[in-house]
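Please find the structures below.
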Structure I
Amino acid sequence: MLFASIPFLVGFLPAVLITTFAMRRWFGLRGALATLAIGSLVFYGWYHPPFLLLLLGSVAVNYVLAQKISASQSRLLTGMGVAFNLALLGWYKYAGFFDDIARALSGNGFGIPDVLLPLGISFFTFQQIAYLVDIYQGKAKPGDALEYLFFVAFFPQLIAGPIVHHSEMIPQLSKPRFAMFKTEDIASGLVLFCIGLAKKVLIADGLAPGADAMFEAQALGIELSATEAWLGMLCYTFQIYFDFSGYADMALGLGLLFGLNLPINFNSPYKATDIIEFWRRWHITLSKFLRDYLYIPLGGNRHGPFRRYANLWLVMLLGGLWHGAGWQFVVWGGLHGAYLTTAHFWRANNMPRLSPTIGFALTFAAVVIAWVFFRAETFGQAYAVLQAMFGFTSVNYLSTAIFVELNPILVTLLLAMLIAFFAPNSIEISKRLEKQPIGTFAPLWYAIAGCIAALSLTHIYSSGSHAFIYFQF
């Protein structure tokens, strides 16, 4: 089920919200938890009901392992739990990829059938790996089965994050605001959700045809000009920005509606003035997971510069592969590994600091170049697009067909750039609202939220909406 869909907005969400509040009032915490857990399973099963068995099986195995690890502090059991989760992820997400590698190297694959990728498997797998490791390290203590099911399956973060830690979520359940009608939470949550909805429906979906037109033209063998290639890549650069930012805002807003603070996962990354800052702002919970559960266990920066940079490369290569089973994702991760290595080397050796403007421009350009591999279907396509972007083609005119596709989108692209580079982000807006009593500064933002919600709903009703890009990961 999509957040940006009529069934969710006028059916699922109001029903779950009202029922949860009622169950909290009549049956207390357990009633609210049960309602949210059941509602989340309905939400997940809406797309493909058989995957509910996979999710429930994963939850059951990890719950039992967590209980045993807590009782025994067994390193072996922890390793087995991590291996179980990685094996599950590997089968559904990477079996076909490794089969293709075997076929390319030997001429014969393993005969692995095509497997439908379960929604959210990358997210709930990493979340449960972190949980098992935290239990082993004493950072978390296992609760009961209902709490754990809720922790994994809570629908705002189940499909595309944020990756939530047990210690961040479960303690909030005992607070009076959880699953209770609180005017402040409802108001702030609706503002955040409406902002995110507009980002997704009005901006990200509006830019998608521009990126798609350029890549489809290249796939048909049309040679691209530099203008076409850059316009197409800028459309994709801001499409994925507002698509992911929109989901992050909607997830935070939905959490607030139920009285829960989910971790911030997105914080204006295109305002970054170096690539290190970019990764502290983009997909924040994934960056922290890779740091805490991969980079630091590998040795981090504790064994000299060579090991540090090797660890950075390995973490980013695996981070790229986490995003998708394809070599283009590995290259995307490798590029960011190279960027980060260069940035850390520059800092470690006290090189002259670049001005914020130059740093911003270089960082943004590097990110756009890496997105070429992230979006391209093949290496050949990525190479062709990069050639066009840097003028290594014979085309010096703008193709009429692509221009017609892109021209109506230029206004949306300009608006997206202005918002991403200069406007306060939703987190900053939310913090301002929290400091103001309802009835003073807040009505302006509520009016804005209402207007963009109306525009978004009108668009969804007339044209529908696309799935989030991160649903495929």
Structure II
Amino acid sequence: MKISKICCIGAGYVGGPTMAVIAQKCPDIKVTVVDINEARIAAWNDENFDDLPVYEPGLDRVVAETRGRNLFFSTKVDEAIQEAEMIFISVNTPTKTYGEGKGQAADLKWIELCARQIAAASNTDKIVVEKSTLPVRTAEAVKDILSNTGGGVKFQILSNPEFLAEGTAVEDLQQADRVLIGGENSPEGKEAIQALVDIYAHWIPKEKILTTNVWSSELSKLTANAVLAQRVSSINALSELCEVTEADIDEVSRAIGADSRIGGKFLKASVGFGGSCFQKDILNLVYISRSYGLTEVADYWEQVIKMNDHQKGRFAKKIIKSLYNTVSGKKIAFLGWAFKKDTNDTRESASIYVADHLLNENANIHVFDPKVKANQMYADLDYLNTRSPEANKELLYVESDPYEACKEAHAVAVLTEWDEFKGYDWQKIYDSMLKPAQVFDGRNILDHEALRKIGFRVYAIGKS
């Protein structure tokens, strides 16, 4: 089966970049990305490629090359579904905030709505591809909905999880470590799998395209994120030990990362991991394990989340303690709000929780981030529902200039590892701050000795 038309439901951090790269590498395939959010689609269609709703290095160039040629963004969902032979589902699957499984299980209402919309709009056979991160056996529910619509249309369900790191998503798509495709072990299922393999084979070596059953594919995505998050929490746990034993966490990371069995990736100590996947997927894994009575398995993975929360709280408490046990009315500058550099995604960012902790102590926080807009920062705080939106706006100020954010501050906290922070005029920042001027480097990216020579008091993760 040769695919000539693809539809992707969901124009977010996964759907937008993934479809842009598929369109770039497969110019013979028409790719249409649909979303009910009119403002988001309008942003994808904006003439100014600097204002795309998703910031990823290199994405603007890929969209500029393909948009209008074979890449299209639209709000006409039913029309795109009818036309396509293959439909990707790439909608949000947040952690439930209500009912059974609250705080752990994935909320699959958007997935079900997608399945019902696909069923209602389809009048020809379709291949439906799960691109969203989903709990194990979600494909079974999707197939059940699609197979019982009574329309006589046949559907094949594939699992094709994304393994993207935000900030390097375009590179990850163009030079993937592996592509994983799960499907039914039937003639129809194998044909559907091969159709998707043929798309990726336009640019991915075939030995890197792995095929399996649907359930293994779904679980592989959850566990990949869980294991990566586990590494971060492990090194962060050791960072606290380093601080009380005069060890240096960077030296420890380098030593253990040199072991070929371990490797150096995701062993960078920090204020904590964030992003849309790590916490959500581990909580999902915990919920699934508990639902099958696997208490010890659930407890094991839940500890990864507890350590991450501890690291964020510990960082906030260090700021308070260093400022004479009170931050009430004091100006604290935050450099960075995104959960990591080279993205404007703030989901589960450590900055949100450190800020919330300090705002509870009536601190005045002034934030600068090169890519995150003010309305997003306030939305992040409002979502926590810790205080009123009015109170958040009274206590948190969003600055367009990093030097203004730091001017007359009692302390500067680095929460995102943006490269530009390393090149700032730190002497100028020091001269403008209240003394003693303090820097809390939550990402260990600054030259701490140089800062101390200027006169700063420096706190770094995992260093005494």
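Readers should treat all values here as calculations from the given coordinates under stated rules, not as data from a laboratory. Bear in mind the structure is a predicted one, so any value in this text is a computation, not a measurement. Cβ atoms are built from the backbone, for glycine too; each structure is taken alone.
Look at mean count of other Cβ atoms within 10 Å over residues 84-91 for each of I, II: the largest one is in II.
Assign the value 17.9, calculated as mean count of other Cβ atoms within 10 Å over residues 68-75, to the correct structure from I, II. Considering all the candidates, the number was obtained from II.
Here FRET efficiency 1/(1 + (r/R0)^6) of positions 108 and 308 (r between Cβ atoms, R0 = 41 Å, to 0.05) was derived from just one of the structures I, II, and that gives 0.95; the source is II. Ranked by FRET efficiency 1/(1 + (r/R0)^6) of positions 124 and 388 (r between Cβ atoms, R0 = 41 Å, to 0.05), structures I, II are topped by I, which has the highest value. Supply the structure label, taken from I, II, corresponding to mean count of other Cβ atoms within 10 Å over residues 156-163 with the calculated value 22.8. The read-out comes from structure II. Set I, II, criterion distance in nm of label points 7 Å out along Cα→Cβ at positions 52 and 76: the highest-scoring structure is I.
Identify the structure, out of I, II, from whose coordinates helix-only ellipticity at 222 nm (-39500 (n - 2.57) for each DSSP H run of 4 or more, over all residues; to 500) was calculated to give -13500. Attributed to the structure labelled II. Quick check on the output: 20 is relative contact order in percent (Cα under 8 Å, 6 or more apart), derived from one of I, II. Which one produced it? Here the read-out was taken from I. Quick check: 42, 24, 21 is what I get for semi-axes √(5λ) of the Cα gyration tensor in Å, calculated from one of I, II. Which structure matches? For semi-axes √(5λ) of the Cα gyration tensor in Å, the value 42, 24, 21 is produced by structure II. Source structure of the calculated read-out (distance in nm of label points 7 Å out along Cα→Cβ at positions 212 and 340, 3.3) within I, II: I.
Comparing Rg/Rh (Cα atoms, Kirkwood Rh), for residues 188-267 alone across structures I, II, the highest figure comes from II.
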